[in-house]
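No value in this document is a laboratory result; all are computed from the given coordinates. The structure displayed is predicted, hence computed values, not measured ones. Cβ atoms are built from the backbone, for glycine too; each structure is taken alone.
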Structure I
Amino acid sequence: MKQYPIYPKNILLASKQAEFLAQLSNGQPNKVIKHLESHQHQLTDLIKLLESAELEMHIRLGVSAVLESFAGKAAMLSIIPQLQRLTLHTEVHLRSDACYFLGLTGQREAIAILEHALADEHEEVQTSAQEALADLTENL
C-alpha cells in the first residue's frame, strides 16, 4: 500500500495531490509529467497542491518543471481559473508564481488577468506579470 505524506501535518491532501507531493518531494517530477500526459484533467490537482500547502522551494520548483512541460498546450486552459485565484492570494510568492504559470498557458484568456496583476502592490508580482505578458504576447 502506498503511503503519502501529510504536508503540513494539519492539512489532509486528496490522494492524487498527495501522490504528486510524494513524487515531487522525492525529486521525481518526470513521474508526475508522465502521469499527467495521459490524465491532463488532473493538472487542476497540481494547482490545488499549490493552493493547499506551504511548499518547500524544491517542491515549488518541481511544480514549475511539470507545468513548463505543458507550456502552450490546450490542457493549460483548464487551470486558468485556479491561477487567476492565485493572483489574488495573500502570499506574494504564490501571486508571482501564478503570473509565471499564466504566461506558460499560451492562452489569450490569461492576458487580462496578467494586466490586472501589473497593479499588484509588490514589485515581484509586477515583474512576473510583465515577463509573462511579454512571453505570452510574443508566442500568440
Structure II
Amino acid sequence: MQDYQKRFINRYAPVALQEWERGGALPSLTLTQALTESRWGLSHFAAKTNSLFQTPAGSGWRGASCRFAGKTFRVYDSPEASVRDRTDALRLEPEYKNAVYERDYRNACRFLSRAGYFSSVFAQALINTIEKYRLYQYDSAKASTKRE
C-alpha cells in the first residue's frame, strides 16, 4: 500500500466508524466508496468540492454547489461533512435500509446496487477493493454489536 493510501485510510477510518455508529453503512463500504469516487482524495473533483462522493445537488439541496462535467454537484465545508451527508442519505431513504443494517459488506454492496444507488459492476468493484485493502477489518470492531 502506498503512503497516500495509508494516509487516506488513517484519516477517514475513524470518520467511517463514527458514521456507522450514527446509523450509516459499514465502515468498509464507506471507505471503499470514498476512496474510489475521490481517487483516494486526490481527484480534482474532490479538491474542488470537498466531497469524497460524487453527490448530485438536486432541487432540494440548500448548500453550495458547482458544475462539473455538465452536472451540478454538492460542495461541502470539509470531506468529513460529505461523509455525514452520505450517512444521512442512506439512513433516510427507505430503499437503502437493508444496506444500512447489513453486517456483511458483500450483501450491503448488492443491496445498494439493487436499490439503484450504484451499478452492479460498481458494487463488485467495491467488494474487490474492500478485499484487496482488507477494509473489512474496520467492520469487525462493531459487527458483533447489535444495532437497533
Structure III
Amino acid sequence: MRKYKAYMAAAALAFLMTIIIAPEIHEGQEMEPLIAQGDVILLLKQTYSENRGMPEIGEVVVLKKYGLGEQHEEDNPIRRVTGLPGDRYLLEDGTEEVIQDNYVYISPEFQKEPESPLSGGNLIKSREIRGRALLRLWPLDKLGGIDS
C-alpha cells in the first residue's frame, strides 16, 4: 500500500482540481483583443449570489452555456462584469432601469463613463455565472493573468 501512496495523492489532487478549477476554450470574438478565439482560460469555479457574494466590477467571468439566452450559440461565453445591483442601465427603448438583487450586467467592454447608465451589454442572473477567469493557459506567448 505504501508504494501506491504517491499515486493516490496525485489522483486525489487531480480530483479536487477538477472540482475547483477547469480549463475553458474561448469561442467568439466579443472579448478581443483581451481574449481571442481559441484562447484557453483557467476557470475558478464559483457561484455568486447576494448571500455568497457578488463578482466585482471589471471581473472577467465565464457563463453557463445558455447564460445569455438560447439565441446565443457560444459555448460558455466569457464576459466582463460592468454593473452590480443598484447600478442603472438602459433598455432598448431608452428608459433606465436599476439592476435588482442577484443580477449583474455584463459586456465585453469596460463602461467608459461610470456615472452614466450602462448600455451595450446584457442583464443576467448571477447564478448564470460558472466562475471567474483566472489566467490564460494558451497560447503560451500570452500565458499569465488576464489584464484589464
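Tabulated data for the structure shown
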item: Test item: distance in nm of label points 7 Å out along Cα→Cβ at positions 20 and 108 calculated as 0.6, pick one of I, II, III; result: II
item: Structure (I, II, III) behind the derived value -3500 of helix-only ellipticity at 222 nm (-39500 (n - 2.57) for each DSSP H run of 4 or more, over all residues; to 500); result: III
item: When mean projected area of the Cα convex hull in nm² is computed for each of I, II, III, the largest belongs to; result: III
